[in-house]
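Please treat every number below as a calculation from the coordinates, not as lab data. Quantities reported herein were computed from a predicted structural model and do not represent experimental measurements. Cβ atoms are built from the backbone, for glycine too; each structure is taken alone.
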Structure P
Amino acid sequence: MAEAFNETILPAEKAERYAAVAEQIAAVLDGEPNRVARMATVASMLASSFAHYFWTGFYVVDPERPDELVVGPYQGSLGCMRIAFGRGVCGAAAATRTTQVVADVHAFPGHIACDSRSASEIVAPVFDPAGKLIAVFDVDSEAPAAFDGVDRAWLEKILAATFS
């Protein structure tokens, strides 16, 4: 069960919760080949596991515009429709192929405010089995500095297990 929004979750508790949800995601997705179904399931299960997850979802590399991300499966308020590589936190993750952990989105150069309630964000790149970037996984929080190395390590692990 997710913690209350204003309750602090200790790193060890957070890691335990990620481990449990990672196991659940793997079990639910066992044998499911459809990428959209896999993305929708990951977004839903992670969003329901952490109260500080305000917006949770995928921006997918558009095959017709390979330098742009287009909104994919998500949980939360309306997402941005398209994001160019290099623009905002999602675009930075896509351009650099590295996870971005942002404690204060308002201080991030070029931040895209899809929802003004967002205060902090983590965005991890998603790769296919050949190592090609296929999407980014974006999580926003209304709380400042809501994400840390525990989130980074577990999200990267879950995404690799699910899509690589």
Structure Q
Amino acid sequence: MRIGLLSDTHNHRDHVKSALSEFHNCQVTTLLHAGDVTQPVILKMLQGFDVWIARGNMDYNPDLLTVAEELFGKGRMRLVHTLTFAGVRVALTHGDTLDLHKIIHSGIYHYVIHGHSHIPKFEQVGETWVINPGALGNTRWRTATCAILDLVKGDLEWVEV
């Protein structure tokens, strides 16, 4: 099972569109968004995927939760998700709280996905792989990135847009 990882889209439609095109080309059907969506229009662009969203520190638009529930179902946008795909335990959070450290070091998850720093990361902490897919918006001097995680093989493919 391959899942798309994206974060910190910050309402950057062109980068999101490019990332979604790559996800479609790679037959990805599930997306984990690690927060800072910022506007409902980005959520609407994600329609057609099975989407889980971590609420980020810039996700204060009051319509985001309502739109997320209308498009993807109740409980699809929260501070922390604990998910299981094909027997693989995954935590999804934005990463702007001390809880990130606790989640990573809990030993419960195979993967912890987070955003916030805009810096791509794929590192192992104990038995847990920690992934930050980078950012698709507000990238300034960095290349906009997202990633595709193969849960069966444990491979991560970086996508630059």
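When distance in nm of label points 7 Å out along Cα→Cβ at positions 101 and 125 is calculated for each of structures P, Q, structure P comes out greatest.
Here distance in nm of label points 7 Å out along Cα→Cβ at positions 29 and 141 was calculated and came to 4.3; which of the structures P, Q was it taken from?
Values: P: 2.2; Q: 4.3.
Answer for the origin of the read-out: Q.
When distance in nm of label points 7 Å out along Cα→Cβ at positions 37 and 53 is computed for each of P, Q, which one produces 0.1? Going label by label, the one that fits is Q.
Mean count of other Cβ atoms within 10 Å over residues 13-20 was computed and gave 18.4; which structure, P, Q, did it come from? The read-out was computed on structure Q. With relative contact order in percent (Cα under 8 Å, 6 or more apart) coming out at 21, pick the structure among P, Q it was computed from. The read-out comes from structure P.
Among candidates P, Q, the computation of helix-only ellipticity at 222 nm (-39500 (n - 2.57) for each DSSP H run of 4 or more, over all residues; to 500) that gave -6500 used structure Q.
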